[in-house]
Structure 1
Amino acid sequence: MDLSSAGSRREVLPETRQSTTHKFSIQNYEGYLTIGLFPDGRPGEIFIKMSKEGSTLSGLIQGFCRAFSLSLQHGLPLRDACERFRGMRFEPHGSTSNPEIPDCSSILDYVARYLELHYVERRRAA
């Protein structure tokens, strides 16, 4: 289906953009979350690099990142995206290296809660 015919326009990030990279760990899994930002500071893309490179988990996470990023670029509010993935439960889960999010139920839960904490809450307060 051609999304442009459905009335959805993709907001493309600039070629050179600001980003934030956050190192995290969940149990024995270490990862890096990179958030590409639109000029107004809204997240427009995410990338997750896991220490277990080449694993099935890593491949699925990359697919999730593409879908999540495209959803944001096509206008899905970050709050709604975070609500969809917060609370998902699968391995790895448990304690994290982040005192703001001491435990999580999955990598997707962790990412949703991190984005919510640092981007949804901040925009609400502004």
Structure 2
Amino acid sequence: MSASANTARMKRSDALSLWHRVTLETVIAQGPDLSTRQLAILMSVYLESTSHTVKSLSEKLNVTKAVISRALDTLSKYGFVARAPDPSDKRSIIVTRTSAGILFLQRFADIIQSEIHLGDVSRVAA
């Protein structure tokens, strides 16, 4: 049975257990401990093919531009995103991907896949 089929039938307790294991693994890993908001912004930039600005991200997450800017400060410090003025509108800031951000999210996805597999194995063993 595929992981997507298992996920579609996942009970709430299993879903919470999966997210708990993923969260624990990311907290104890040697990388940065991103907040949920920072992770949501990072994933938005990487998974959605549209152009991202501070304004568009603030509208998407329903928070102020100042909140987005603070999160981007942290993500930029880790090298996960870059910011540059929009050539067509110098008042606007474009948020772009970096190789470090790609690598971080690849590792994050690996953790999720590993924990899904471990959950499948433990349910079969039970």
Structure 3
Amino acid sequence: MKIWNNYGTEHSYNLVMIGEFENIKEAEKVKCAIERLESELPDLELNHDRYSDKVINLLRDVNCMSVSTQELEQFMYDHRLSIDQNKLVIETDEIDFSAYIKLMIDAGATIEIFRDQGNSGEEE
């Protein structure tokens, strides 16, 4: 028998993305880029139709030019970042995470994505 422990209308996807980089320096560089985006984007005026000059400058600074205007808000979603040797681990409950994938691929990462079944909110 399974008992659902969570309440609400939203789903928790419990996704884990692992970007494996050539070395730890590249993994740390992308982690810093994500942290900068998540801290600076909320203060900028985001428009789903066009990039502002400030947003373009920020994206250029962190070498993130393949992310669309609609994907920028993904960097403001709740997530957890960690580094394990040359791997950047991103954990999130969100299903929209293409911006993270693009950023890691642009930096040369090989990416693995899976759902963490150990945190699904169900008990047997």
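Here distance in nm of label points 7 Å out along Cα→Cβ at positions 13 and 93 has been calculated and equals 1.4, so which of 1, 2, 3 was it run on?
3
Which of 1, 2, 3 yields 48 for relative contact order in percent (Cα under 8 Å, 6 or more apart), as computed?
Going label by label, the one that fits is 3.
Out of 1, 2, 3, which one gives 33, 15, 13 for semi-axes √(5λ) of the Cα gyration tensor in Å as computed from the coordinates?
Matching structure: 2.
Compare distance in nm of label points 7 Å out along Cα→Cβ at positions 21 and 109 across structures 1, 2, 3 and report the one with the greatest value.
Ranking 1, 2, 3 on distance in nm of label points 7 Å out along Cα→Cβ at positions 21 and 109, first place is 1.
Values in this text are rule-based calculations from the coordinates and carry no lab data. As the structure is a prediction and not an experimental result, all values here were calculated from the model. Cβ atoms are built from the backbone, for glycine too; each structure is taken alone.
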